Structure P
Amino acid sequence: MAKQLALGSVLGAVVLFVWSFIAWTFIPWPGDPLRSFTSDDAMVTAIKANAPRSGNYLMPNEVKRAAGMTDEQFKAAQQSAMEKMSREPVIFAAIRLEPFGSMTKPLVIKFVSLLVVALLASVLLAQTSGLSYITRVALFTIIGLIIFGGSSVDEWNWFGFSNAYTAMQLAVQAIGWFMAGLVMSIFVRGKSTA
């Protein structure tokens, strides 16, 4: 059982990794999911001038209570932030001020994370019994949909990720986990019913 679990997880991670590469590199997703700024140079200048370090930024950002701030001042600052949010652009950005450098480390991290998730999914499926091959594939696909729902829907809802980007993420997860499920379900069959 452990050998089948390990083999199914590794092969599932490979399928997910290759599919992710294909999905992000070669597929022309509709709706322009990743847009470009009109001037990269102007954006780089603005970011360097206003983002003191790498990290996630939100604008307008929620008000944090400063030392010495009265309740009235804090409430007024919160109200001002809410008014800004209702009339100005909202930006959620991941800023990396350092150059990206080699792709090796991010690709290794991507594969290892997929391997861990594939192993967890396999362990869950291994707790079942008597499921047909098609049902096992469906369960792996549902796991992909759960991953999508637990992350991408929040990004769409709270931070304004576009419908096109969110739909692309849905397709990447659903198709990837369906294809991984086709392979993983050969090896991960659940508990014996005998």
Structure Q
Amino acid sequence: MPAPRSPLGHFIEGHAIVSPEGMIADAQGLFPEALGDAEDWVRFQAALDACVATVLARASHEATPNRANRLRVVMSRAARGLARREDAWWWNPAEVPPAAMLAEVAPQGGRIGVPGGRAAFDLFLRPAPGQPGFDAFHLATNPACPLPGGRPVFSGLAPGRGPEALLAEAGLVPGEPEILTPARGVSLRIWRRPEGDAPSASAP
């Protein structure tokens, strides 16, 4: 893991598998089974196991039971500030900035996983000034599962402006692609922030 860039030593990494259009769900907001990939799933779970905490949007938390009993932070506009509940930390980013949340939830620093959904991806892709953003983003693509009209991984997606363009605009640099499942063409590319760079909140 490269050196973390947050003052408390947090290293923030996102994880998503997308359709060829850059979608993480269908038009109803559901994750179709055909979008998943066995090899990507194994790597994804191992990465989350190495995290001291994971940050999820509320819908993602409700759709994915925490069977591994990981420390979760659930983003919700209905939450009051930052509060520890039985199932997770519940967090309203409008009331508590991400840096303050991380200082409370993981004061020792460490790897923070962000497995979705879109609200969580958007928050760390374009952080507010002085707030932490993605240090890395693991982007898997499954060309065998088109989802026209689905839910994009980032809200800024547009024709001709896919997730790769948005990651580049946010200052992340792509690594070499790796083919995970040749029969389906599923690939993985890890985007990383160059050493010494701070997350940019001003990219278009």
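Across the set P, Q, FRET efficiency 1/(1 + (r/R0)^6) of positions 55 and 119 (r between Cβ atoms, R0 = 25 Å, to 0.05) reaches its highest value in structure Q. Work out the source of 30 here, i.e. which of P, Q gives that when relative contact order in percent (Cα under 8 Å, 6 or more apart) is computed. That value comes from structure Q.
Between structures P, Q, where is mean count of other Cβ atoms within 10 Å over residues 127-134 highest?
Working: P: 11.6; Q: 18.5.
Result for mean count of other Cβ atoms within 10 Å over residues 127-134 over P, Q: largest is Q.
Given a value of 186 for volume of the Cα convex hull per residue in Å³, point me to the structure among P, Q it was derived from. Of the structures listed, the value fits P.
Of the structures labelled P, Q, which one yields -22500 when helix-only ellipticity at 222 nm (-39500 (n - 2.57) for each DSSP H run of 4 or more, over all residues; to 500) is computed from its coordinates? Don't jump to the answer; show the numbers that get you there.
On the way: P: -22500; Q: -5500.
Source structure: P.
Computed over structures P, Q, distance in nm of label points 7 Å out along Cα→Cβ at positions 111 and 135 reaches its largest value in P. If mean count of other Cβ atoms within 10 Å over residues 47-54 comes out at 17.8 when worked out from the coordinates, which of P, Q was used? This figure was derived from Q.
Every number in this text was worked out from the coordinates using simple rules, so none of it is lab data. Predicted model, so just to flag it, every value in this text is computed and none were measured. Cβ atoms are built from the backbone, for glycine too; each structure is taken alone.
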